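Heads up, there are several structures right after this.
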Structure P
Amino acid sequence: MLDNVSLYERFEGESRRWAAKTGGSVVELHAYAVPPDCTEEAVRRDLLAALHEVYPETVGAGVIDERLLWRADCPAFRPGSHAGRPGIATALPDVLLAGDFVKLPFPSALMERAVSSGFLAANEILARRGLPPEPVRHGPLKGLLPASLAR
């Protein structure tokens, strides 16, 4: 279930001060697509096990404090859902789409997809008016692994 690991002391002052004082770390674990029948305890176990797998040096670390935020405010896009997403252009000439649900021509995460699709929609409007587009930068279209391994 682990989708993201954030080390807050690397970018947030209060966490940085706490980590310096205690010798610890402020770690945030995200699970964006928790199965609907999953319990909080199962999520905790799964996230901690995944943290230890990704960062084996955390296996012996103790948990001083824990906060669990359980929300249903982040859409989940299951593998294979890309094909069914709408693009930016629509059948209506004056309606364009932007958001984390929109299909893009490059890989992206949720917030990045929302922002990038907004730029691409704005670029479509600029193009219709004969104006130059704003560059939209993104990561590589292919991964780092050789094609034989990236299946």
Structure Q
Amino acid sequence: MSRHVDRVKVRDVIGIADFDAASNAPRFHLLDVASGRVNSLLVAHGRGSDPSHTGWLQRFSNDMGSAASCSGAFVTAEEYVGNHGRSRRIDGLDPTNSNARGRAVVIHGAWYVSPEMVRDHGKLGRSEGCFAFSEQDLVQVMARMGAGRLIYSDKIDRT
């Protein structure tokens, strides 16, 4: 947050995508900064980050056409309605995600993200690098992660 204080205007909620966990685990954490409360949700990673579809993110990429998730800090931007319905653009703030807007890496809902998908397949489907949530969870994410908020994405070592 301190590295990007000039770009992150709203600091009440932070989104943290911990891609060190498998896709069958709630690994997107909405952190309420004032209370310290955390709500954890399922989120898909990009198919280019997991070419064999193991359910584990293998690599990050910022390359155009990679269909991979990218790491680093993002700031949430404008909401729009697109191919996946209600969505939110995000802008990468680091060299590891500077192409996020150009790659159309966004927040959106997806049919392949749900507890039923985990139950039936043991893992989620994959996005094109977007932060894809269940339609049900998308309502909360869109409400709490309005424009100007920080998302941090990485493999977060818990040791």
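No value in this document is a laboratory result; all are computed from the given coordinates. Keep in mind it's a predicted model, so treat the numbers as computed, not measured. Cβ atoms are built from the backbone, for glycine too; each structure is taken alone.
Can you spot which of P, Q the value 14.8 was calculated from, given it is mean count of other Cβ atoms within 10 Å over residues 23-30?
Computing mean count of other Cβ atoms within 10 Å over residues 23-30 on every structure in P, Q gives 14.8 only for P.
To test your reading of the models, identify which of P, Q gives 19.1 for mean count of other Cβ atoms within 10 Å over residues 55-62 when calculated.
That value comes from structure Q.
For which of P, Q does helix-only ellipticity at 222 nm (-39500 (n - 2.57) for each DSSP H run of 4 or more, over all residues; to 500), calculated from the coordinates, equal -3000?
Q
For distance in nm of label points 7 Å out along Cα→Cβ at positions 63 and 103, which of the structures P, Q scores highest?
P
Match the computed value 1.06 of Rg/Rh (Cα atoms, Kirkwood Rh) to one of the structures P, Q, and report its label.
P
Give the label, chosen from P, Q, of the structure having the highest value of distance in nm of label points 7 Å out along Cα→Cβ at positions 15 and 39.
P
Using relative contact order in percent (Cα under 8 Å, 6 or more apart) for the comparison, can you identify which of P, Q gives the largest number?
Largest calculated value belongs to Q.
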